[in-house]
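Several structures are given next for inspection.
Please treat every number below as a calculation from the coordinates, not as lab data. Since this is a predicted model, take the numbers as computed values, not measurements.
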Structure I
Amino acid sequence: MMGIYPWQQAQWQALQAQWQRLPHGILLHGPKDLGKYEFARILAQTLLCTDSNELAQLCGHCKSCHLLTANTHPDFICLEPEEEGKGIKVDQVRELVDSLNLTGQMSAKRVIVISPTESMNSAAANALLKTLEEPAPGVHLILVCHQLQRIVATIRSRCQLIRFYPSLDASTVAWLAERCPLRSGHEQALHHANGIPLLALSKLNGEQNDGQLLANNLLLLKSEQHQLFDIAKQWKDSSHASVLTHCLQITSQIIRYRMVGTCNYPEQQLIQQLSQGINLSSLFNYYRYLLNQAHRLSSSLNQQMLLEQLLVHWCELNRCKGEIYAC
């Protein structure tokens, strides 16, 4: 099936097996950057394809396929937030529900993709409920979400749940290698991305990623080759949550290296250098400190100060010379 990623084959086969009795509501859920939205688009195109057969094999060349590829299919609707970072509004859902009372223009089917579903507030979710309970004939709703716990139970219970998982399989590594033939470390990049292939791909395609840049900054501080506040200024425009996440990942890799002599980080030599001369118990304390800081990000505390403190404590960790570091 062209367009379905290697790590999505089991989910696609499960839908193929019930193609003639496909439910009207399908909820695709799993971590971000697993290609769920792309999967939803392929599913929508197959449902609307005029030449697809009972095995759900997409033709890719009929008028319906061309229109959906060009985002001009009259019987396909993609409902997304009107502004990036905002939610799907109740008025958007009501407008969608009203439009579903109309007959399809090219076929008896109409397909709606809603993404991300968790961005709907309770009013918007309630406005969608009746359509999920009593859909018009031929209407299929494909819901995409990254955080299933944020979807209200009434929505979940009216959909078939299709879960997507991170993948460290050889087929996924081969997929990465095919798209980045001039880069090495595909397996390590996938491990570092916690099995999220599209995230690993973006890291391989980009220059030095933020995590590796932060690791190099920490190494400069460790060797006292750079001023702490100069480094802090480099991150002033970055998401503090992102910086903390990278620091937690780096610290966990240092702990892993100290305990088993290896790690999943793309540049293991960098982790080895960062781990030198640090007391393991102190390292665990620093990791707990980072977790506490992550919980404090939503408070009204000065975010830049938190970042500077993170770097200060890293310097103290490296100066303790074997003593237990208490954060």
Structure II
Amino acid sequence: MRFTRRTFGLSAGATLVTMHRAALAQGTAKVRVGVLRLASSGNVFIAQDHGYFRDAGLDVELKFFDAAQPIAVATASGDVDVGVTAFTGGLFNLAGKGAVSIVAGQSRDVAGFPLMAYLATAQPSGASLKSMRDIEGKSVGITQVGSSFHYSAGLIAEKYKFALSDVKFVPLQSMSNVASALKGGRVEAAILPATAAQPLIDSGDARLLGWGGDEAPWQLGAVFVSQKMKANPDLIERFLTAYRRGCKDYHDILLASVKDGVAALTPETQPLLDAIAHNTNQPVDKIRVGLAFIDPNGALDVQGVAHQLAWFQEHGFVDKGFGLDKIVDPRFVKVP
């Protein structure tokens, strides 16, 4: 996959100055954003650390969580205004009830961009696992039933034609709990994002079986807003303008520099890697490896989300009777 770098001339710089002045004229708005400390949220961290939210007249406070589902709940309750994280059954249910609305895409699990790691414990109980196909009949640690990890496993089961019910999912509520259980051999396998998986692989506490996106690509995450935020479309647009600037930098500079799975260290990439490292509490050398794919415009794979919704409804994690038109805000995302 080829990437092109966008360069900004004097006219573009003047446009950004004009936008900044217009945002200041509207007044600075406080926006609380729920995220995970993962490199897949890198575009948010870049937008925050590089002042893109400030340029849009926003005072953004990042609130960190340890699993995706609590972000959806916090957004629905108004504890945060915006959630940027993976799809879950809970998110779909809340959106179906009108408590949150989806306005853009986040990361995608696609081939060549490691994101969702399938791991086997290094303890003897994991010895029989050789590939992702082998999770059938095994105990697999995930954060929650109905989570993005659960759906990813569902795609693997679809591909290899085994019953998902044959997998013994162990919901452990947080990524740190999943990592601990895998390390100690309390589960035979686990599914974790790359940022959480890499330390386990490096320490020898887990073996990598493969990456979900290499086998079954999908739209992993989204940007969604609270009811209060939804009532202010100008505020959403200002947020998305800054968010997309972060997407552009991440895609056009970081991903464009990746060779053999590792982002280059250059004067252009260093500040972006520093922003991600700072917010994930990971060293830059770890962040450079296995960066997830993010669309340069924060676009949402609508057809892929439709498949997810249908899957969650079919498996009883999401109420039936509503479709994409109920959960996606058409002012920001076009639904066929």
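Once relative contact order in percent (Cα under 8 Å, 6 or more apart) is calculated for all of I, II, which comes out largest? List each step's numbers first, then the result.
Numbers: I: 17; II: 27.
When relative contact order in percent (Cα under 8 Å, 6 or more apart) is calculated for I, II, structure II comes out on top.
Could I ask something else about it? A value of 24.1, 74 was computed for Rg and Dmax of the Cα atoms in Å; which of I, II is the source structure?
Only structure I yields this read-out.
Next up: One of I, II was used to calculate Kirkwood radius over Cα pairs in Å, for residues 31-102 alone, giving 14.0; which? Please list the in-between numbers first.
Values: I: 14.0; II: 12.5.
Derived from the structure labelled I.
Which structure, out of I, II, was helix-only ellipticity at 222 nm (-39500 (n - 2.57) for each DSSP H run of 4 or more, over all residues; to 500) calculated from, if the result is -11500?
Values: I: -15000; II: -11500.
Only structure II yields this read-out.
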